[in-house]
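Given below, in the form of structure tokens, are the structures.
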Structure I
Amino acid sequence: MQAHPLRLSPNDDLRSAIEEALRQRGLQAAFVVQGIGSLSVAALRFAGADLPTEIRGDLEILSLAGSVSPDGAHLHMSISDAQGRVFGGHVARGCTVRTTVELLLVSLPDHAFAREPDAQTGFLELVIRGNPQAGPS
């Protein structure tokens with residue numbers, strides 16, 4: 001495993017910035033193990049919902065975690081609003097950084113992740129393979 005600490009800047013799209021960080025580093029498999037920071041907009045898909053819900057305001061990220069592959073990320077996040085209400089769900093595109101997001105991306109050099117259709121779930125699901133670029137261990 002290799003650690004890649006990241007800081008995202010105001011107005012960055014959270015999900016897009018994480019996916020771009022993976023591409024820029026040439027990584028094939030990674031996990032966001034934790035993230036904190038603030039958002040002005042959160043786009044979260046709640047359990048069982050087809051579309052994300054947009055929440056606006058001064059928002060704090062309480063936790064952020066998930067897997068990242070070259071063809072996409074699967075991230076979950078909990079946030080609180082200025083009244084202390086907590087929301088959580090699947091991170092969609094459109095989460096806008098307010099002041100900062102600090103997170104830890106951990107790469108797995110011996111693995112390659114992909115997202116492929118799964119007939120049982122109907123979603124693109126994580127497929128885990130050995131990384132042919134890693135060479136022998």
Structure II
Amino acid sequence: MEDLKNIKVKDVMTTDVIYASPEDNVIEAFEILLKNKISCLPVVDKNKKVVGIMTTTDIGYNLIIDKYTLETTVGDVMTKDVVTITPEESIVDAIKKMDVYGDSKEIINQLPVVDKEGRLVGIISDGDIIRILSKILKEK
């Protein structure tokens with residue numbers, strides 16, 4: 001466990017983050033998700049501050065209830081209450097946030113990484129954490 005506390009989010013996060021703005025068309029954002037084989041898009045304002053997150057789950061649910069029109073924007077369907085993390089926090093902190101802040105039977109799969117001003121600087125996923133855990137286990 002000590003090994004994990006010493007590994008910072010900045011050591012494993014992705015810094016080349018694909019993101020959307022609230023004004024983007026939801027269909028185009030969905031195409032970005034599919035094309036890049038990713039499951040979420042952080043949503044940022046013009047200053048790159050995180051204002052939401054859009055997941056494939058959000059899109060799927062809204063497709064089922066037929067909520068979309070050609071004018072539907074990312075801002076219409078994004079989750080506004082976003083759990084974030086900073087680069088200096090440990091991956092143990094990330095694991096706890098993914099568990100505690102998820103719905104009762106689910107975990108959060110990705111956490112946008114933000115600086116002190118709330119601007120997007122990266123993203124950490126459950127896959128990033130699994131890869132580092134696997135690496136640690138191979139070393140032992």
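Figure out for me which of the structures I, II the number 0.65 belongs to, where FRET efficiency 1/(1 + (r/R0)^6) of positions 28 and 92 (r between Cβ atoms, R0 = 41 Å, to 0.05) was derived from the coordinates. So the calculation was done on II.
When volume of the Cα convex hull per residue in Å³ is calculated for each of I, II, the greatest value falls to II. Out of I, II, which one gives -11000 for helix-only ellipticity at 222 nm (-39500 (n - 2.57) for each DSSP H run of 4 or more, over all residues; to 500) as computed from the coordinates? Computing helix-only ellipticity at 222 nm (-39500 (n - 2.57) for each DSSP H run of 4 or more, over all residues; to 500) on every structure in I, II gives -11000 only for II. When relative contact order in percent (Cα under 8 Å, 6 or more apart) is computed across structures I, II, the figure 33 traces back to I. When distance in nm of label points 7 Å out along Cα→Cβ at positions 36 and 124 is calculated for each of I, II, the greatest value falls to I. Which of I, II yields 17.4 for mean count of other Cβ atoms within 10 Å over residues 20-27, as computed? Source structure for this number: II.
Every number here is computed from the coordinates shown, using simple stated rules; none is lab data. Values in this document were obtained by computation on a predicted structure and should not be read as measured data. Cβ atoms are built from the backbone, for glycine too; each structure is taken alone.
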